[in-house]
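What follows is a set of structures for review.
Throughout, read-outs are computed from the coordinates displayed, never taken from laboratory work. Remember, predicted model here, so these are calculated numbers, not experimental data. Cβ atoms are built from the backbone, for glycine too; each structure is taken alone.
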Structure 1
Amino acid sequence: MLEGQVHTESPESTVPATAAARAIHRRARRGMALLLTLVVVVVLAILSTGAIISAMQDFRGGRNALVEQRAFAVAEFGLNAEISDWDRSRNLPPPTGMAIGAIDSANVFVDQNDTAKVFIQRLTDNTFWVRSVGRASIGNEQLEAQRMTNMVVRIAYPTINPGGAITTAGNIRVQGSAEITGRNTNPSGWTQCANIAARDTFAISYAPGRTVNIQKPNLVTGGVNPDPAAGDSNTYVRYGTESWNSLVAAADIKLPSGSYGPEPVGTATTCSTGNTSNWGEPLRVSGGGATYTAGCKDYFPIIYINGNATLSRGRGQGVLLVNGDVRTVGNFQWYGLIIARDDIVKGAGTFDLWGSAMSRNANVTDDNDIVGNSNFQWSKCAVESALRGSAILTRTKERSWAQLY
């Protein structure tokens, strides 16, 4: 090539070089799409796995919360079931009832093998601590949860201190062979009496200004006492934290005016408390034509009769509220407390009372008339057992309920 000449390559000489470069470039990018695809697949797999794990955790958390909530509901159900179906024999002094500090327990079965174990501990004479442990598993034993609730309850215990074997706001006439004693007498065979402080009282406590006519003073032991409290109408309708109305509302048996001859209904181990003719079993042995029904010995009902009550025969125990006169015309035995709005009238037959009778004498023109074969015996044990044995439960006013865990 001569000096000064410019060398140029023909197009034919450049094309092959460019094509080769492009081919090389294409070969350098080969496999990137696969790599990106794999990266995307891995990322999606990680995201999917995370989503699945998160969903499983949410599911398990929700399921666990459901089981825990069910366990709580089971514990609550057991607590309420035990309180609503309270065994009132626990209210009595030992050995019949629970001693202070003693613990009783019961199982409450709900559904799907869910159960509540309820523990009852007596704290004082009138208060109990009730704990309920609920266990739930929704049909899977591997998923069992446990929760506990508790409540402090007290027995709605009337404060009644009768002033005598008979307490009346009206006049009273005692005739014939009727006996009335203010000397404390324990019912035969009642073992709880050993843990009830005994005291004697008057045979008859009456409102000042009223008359007491006794035909045979030697049959009246303990004397008579003119007591202003006997003339106070509140004595017959207010009983500490309880009242006539609250006892009527809590009555186990409510009956109209009429004639009644109650007898215990049950077996050696059961008591038909739904039978309105069953007023409890005060006996402790069979005898005198009466068969001892052991299953009803701790049943102390509240009986309310709305009107005059004629007691023709039979026996019972507890608290008898009569919105009228109490009249006996047959052989009748009562252990506990009788509160009558009007009078107590003894007719034919034998009327035996262990405890106390109170007559408000709302109809001042009528008198109490105790004649014939009557035996009124003051018994602190019978009155106390009737009041405790018939008492219902109520929650304490402050912090009565709590979930423990």
Structure 2
Amino acid sequence: MNAVDPANPPAVPPPSPTSPPCPSPAPRRTASGRRPSRVAAALRRALWWTTLTVTGGMERRGRLPRGGCVVVANHSSHADTAALLAALDARHRPAIGAAADYWFASPWRQRICRRLAAGFPVRRTGGGTADLLAMTDDLRAGRAVVLFPEGTRAKDGEVGSFHRGALLLAQSAGVPVVPVGIAGTERLLPKHGKLRSALVRVRIGDPLPPSVSPDEARDAVAALHTRTAAQTLPDSGVRRRVAAVATARLGVPLAFLWACAEALSWPLMPELLLAVVCVAAPRAAPKLSVAALAGSLVGGLFALQLASAGVRLPAPLTTDRMRAEVRHELAVESAAAVRHQPWNGIPFKVYGSEAGRAGIGTGEWLAEAAKARGARTLSVGLGFAAFGLLMRRHRRRYPLYLALLGGGFTIGLSLIVAGWA
């Protein structure tokens, strides 16, 4: 097909009103050059949904109509593509129109674009209309072709004017135009900026007829974008206060001192604190987890030194059977016995004090304790942070989560103490 100037696109006759708008023939190779795969689309959707969930959360409202359609959306970030691939159903096998001069300028970018985004090239400097019209058969096969009619990423979040190419494609295939508003991607991955945590929202609007004008399509997308960006998640005042403490200067010292005190005498393990603060403030989880680990190791060293000097600290919620078990493990495995601590329910302070009485060296103890406590503390902190991200839309239920956490911890601790009594 000869190149067509997008500024002067050829006239495209409107579809016959008697022809079905979205025929669904048997799977075949289409103009995109490959046989569309629903499995590949499902895998891409799972990949990007998981990625966006981890980086701040993903929320979708609305669904695409049955059959093929042209999806038009606002564009402010490279993350818009990921948001749409995560939000659109795999049965539509969405294909993303990508700038040929950027995403297909080198072999490695081309591979990334095709495999991870089901992208197809659209020229921005002559021939773009021809590239779009080549997707007509894909649309008639039931696919969703996703386009950003602004042609480039907006800088200020405003929706710019739409080019006609997407609408010409919808008219050529006789399929509806579906407006979509995206919000949050400009914070997640700003233009020329770095990746950071943000909640991404996608709102799918009602289908528009193929004859819709560029201004009407633009207004529909802008309205959806405005509504989506203005939406706020219901939250809990308790969660906000806990998050404020966790992210303030007090957060790291609190985690350190709590864990240090637990390694000496305090009865409540640092993982309980992490379960409270990491769900409330997931972004603070790495530094709080590291602080708790450092506190455990410092407290364990103090416990070792004090016990070797004959000092006995109070150890509430521990039993003689716990101490006897730890003495046996230390006699058999030396400092390596602390590897059992994350799993057997015996508090870390028992291992520290009994290791001091057994005369185990400081360096040997620190190395083994770092491995055992590090694996547990860091995995717990990051695990609760991931849970906090998954539950972001349910923040108003944070007080209920605290109640369930407190009740479950109390029951679990009682069963452990009773089992070692």
Structure 3
Amino acid sequence: MLMTLVGLYSLYVLISIYTSVMQIGYINQIKRKTPVLLTASDFLKAGNYAVAKEKLSIVNIFVDYFVFIAWIGFGIQMLNSEFFSLGNSALMNIEIVMSFVIINYLISLPFSYYEKFIIDTKFGFNKSSLGQWIKDTLISFVLTIILGSLVVWGIYAIISNFELWWLWSFVFIFVIVIGINMLYPTFRAMFFDKLTPLADKELDSEIKRLMDMTGFQSSGVFVSDASKRDGRLNAYFGGFGKSKRVVLFDTLIEKLTTKELLAVLGHELGHFAHGDIFKNIALVGGMLFVMFAIFGNIPDSLYLELGLAKEPYLIMILLMLFMPILGFIMMPIMGIISRKNEYAADKMGSELGGPAGEIELANALKKLVEENKSFPLSHPLYIFFHYTHPPVIERLKELGVDIGFVEKSGVEGKCEAII
């Protein structure tokens, strides 16, 4: 059983690396050809940025794989030996699982640093100081320890007291996922970003008009000082019920016109009107249910092969170790559904934008590509496994924007945007 799971994880790693290699080769092949949506220099820069991030991803995958083998081979046994003497069983389980989480967290830090201060700095995205990054990292670390320990304690209690522990553990985690969605804007404002009410009264009025048209009720429209960390454009809706907030990055307000901004928000309101948030949560819930069901019914022979007793901490660690496999399998399914939802949201965003809504949304999408240095073409296999949004070229086509002919591989044919 253990070798079967290790084999599945190895297959997942090979497919992940293969898709990344195909993406790198694809981008390197076309980044010096006829530019799409961008100037020639920005097209090349966006291609170089995408390649740099993908190369880092490959290194990360290799490291994660060796860490995975180390945990299976001797790491879990070492943690067990270190903490097994603790008298309190609940404390022992929390100590072992959180040690596992903390070690993995520390291993990921160099990659976070490299992406932020080497790659993002080189391409002009990083606006954060080293002190700010250290502060954010420490806050995340402390929150991980506190909240993670509470979650581990909860699952330990469920496993220890219920025969169908996997079902009740799923319910417990799913409730937490919903809670995170509700509290995310509040937590982010408390610990990371400074949120201020939107000062532009005319824009605020227009946004509320759009919200009224779709029945979206929120606690207000806020501006995040995201530019102190990053130069990219973004916005998000968070929370449920009356706790919902509309949060605009200050970079988004700076770069988009009022009509373009309203078209983007119209797109996001389209997701709300179509119930996409709940659909996504349901998909995540389905994935979690399958994962807990699998590990709730794994033969005891797996634990014998590991040379360890079937303790709650071991079940939790194995769940976290093998979760990426199911996520990778589910991603294409979620991607297909998500990309379909994006087209529907684009349509509603263009309708809410008024008579020229298609043009305003198209202009906004083009600016997002320009400012975020998003390479507009990708290998089809990479899109299948990784994209939650359709390629921007396909979105522009659906909006009726003439972008010329694009051959399926994305390599041949002339692609010139006319917006």
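From which structure (1, 2, 3) was Kirkwood radius over Cα pairs in Å, for residues 230-269 alone calculated, if the value obtained is 10.8?
3
For structures 1, 2, 3, calculate distance in nm of label points 7 Å out along Cα→Cβ at positions 126 and 310 and state which one comes out highest. Show your work: numbers first, answer last.
Details: 1: 4.0; 2: 9.4; 3: 4.7.
Largest one: structure 2.
To test your reading of the models, identify which of 1, 2, 3 gives 89, 20, 17 for semi-axes √(5λ) of the Cα gyration tensor in Å when calculated.
So the calculation was done on 1.
One of 1, 2, 3 was used to compute helix-only ellipticity at 222 nm (-39500 (n - 2.57) for each DSSP H run of 4 or more, over all residues; to 500), and the answer was -23500. Which one was it?
Derived from 3, not from the others.
From 1, 2, 3, which structure was distance in nm of label points 7 Å out along Cα→Cβ at positions 62 and 174 = 4.1 calculated on? Walk me through the numbers before you get to the answer.
On the way: 1: 7.8; 2: 2.5; 3: 4.1.
Working through the options, I get structure 3.
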